[in-house]
Structure I
Amino acid sequence: MQRNLIVTKDGSHSIAVPEWQVAYHSVYGAVQESLHVFIEAGLRYWRNQNKTASRCVIFEMGFGTGLNALLTALEAERLQVRIMYETVEAFPLEQSIIEQLNYSKTLEQPASQPVFALLHSSEWNTTEPITDLFSLRKVNTLLANYTPVEPVNIIYYDAFAPGAQPDLWTSEVFEQLLNMLAPDGILVTYCSKGDVRRAMIAAGFHVEKIPGPPGKREMLRAKKLNA
């Protein structure tokens, strides 16, 4: 799989996959998209619904560049909530690409660069402390082979778009994800396609459309029907 470093419109990097005609993030802004979809609509929303919680378990589909994990580690400090972050990645990035990623510079937080480096250098398939409030478990496998260690509060569903990986957007996959969630759990994704929304509903999710990140009108947030 060929992977090329690109610069998105907010100045932050992403990775393009020419053979699939997709990128890891929105070309309108990688950092902007991740902050909007996963931090604002995901973690901050969950925190507002669970103000007394001292701990949150997050699962990310696709570790990718590590951007979502970095932003979440930084947000854990702001919110003062302990986070266990689990993620699967079948095709980890090459070190030569990782070393070029400019997220700490784009965020104007140079002190976050050691955290970002540790996210990538931490051991696979084991739980590693990254900061005092953020622990990471990266698993080198496919989603179909993954079982979480414990119930999940937030799912960051950041798989490649349905046109590139349609098998990751079926009702069967969303049933698996639904079964991973704790009673208060939510799932957020940048994708708002009608077929995806219908697959979530068929799996047993209550789904709402909410405003999307720059360059995208809508995104989806879902929770268990009985929640």
Structure II
Amino acid sequence: MPTPPPEKTVPMVQPARRTKGERTRERILDLAYEAVIRKGFAATSIEELVEAAGLTKSGFFYHFKDKTDLARQLIETYTGRNMDFLDTLALRARELSDDPLHSFLIFLKLYAEQMEEMTSAHPGCMVATVTFQDHAWDQSVRQLLIDQVVAWRGHFIGWLEEIAAAYPPKGYARTVDMADAILAFTYGGMTIARALADETAISRQTMMFRETVRLHFLGA
């Protein structure tokens, strides 16, 4: 799932001003994210991150104990930003409608709009990177990402079950499969977007899924 850049996420409250050390740490993490997505974790060196960030090695090790610690903080930051992003959209959708189905359809529309804005500047997907290069990551770091994917799935399953209680499904798709589809069309849409230089791919896939949800619960 694309990680929203910090400036693209609309916070619910004004964030506290970050210290210089916090800004430096975030700068390193952003550089690491882009490098890892582009060429993999194993091929990303501490030396290149230090040079890109304009730091000394001692400056790097002030923030990260070693490369494994960098990986752990990278995944924690990635998953935290994504969860904040989804929570913000879900909260807004719930504010706009008390009806579980209508609020979910609003959520998907908001998500589609955000994806269209973000795709052109987004380097790729950390979930896919860790999954397909799992040999390069420590098991505990991989588990962090697995736990977050399970949490995302659980969040959507709960919402879809709430909808099903109010709108008995007209189709036969399982709730868990519909929840997984949100992740699937995001990753698949990102692949299409990169392969065909089509920045609307994730947004269009989201809207297609939105129509699928509508038909599943309301019928033709």
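We did not get these values from a lab; they are worked out from the coordinates using the rules stated. The structure presented is a predicted model; accordingly, all values stated were derived computationally and were not measured. Cβ atoms are built from the backbone, for glycine too; each structure is taken alone.
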Upon calculation of mean count of other Cβ atoms within 10 Å over residues 131-138 from the atomic coordinates, which of the structures I, II produces 14.6? II
Can you tell which of I, II yields 1.03 when Rg/Rh (Cα atoms, Kirkwood Rh), for residues 51-106 alone is derived from it? I
When mean count of other Cβ atoms within 10 Å over residues 67-74 is computed for each of I, II, the largest belongs to: I
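One of I, II was used to compute helix-only ellipticity at 222 nm (-39500 (n - 2.57) for each DSSP H run of 4 or more, over all residues; to 500), and the result was -24500. Which label is that?
Answer for the origin of the read-out: II.
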Going by FRET efficiency 1/(1 + (r/R0)^6) of positions 75 and 195 (r between Cβ atoms, R0 = 25 Å, to 0.05), which of structures I, II comes out largest? II
I have 1, 6, 13, 17, 18, 15, 12, 8, 5, 3, 1, 0, 0 for P(r) over Cα pairs in 5 Å bins from 0, in percent, calculated from one of the structures I, II. Which structure is it? II
Looking at relative contact order in percent (Cα under 8 Å, 6 or more apart), point out which structure of I, II has the largest value. II
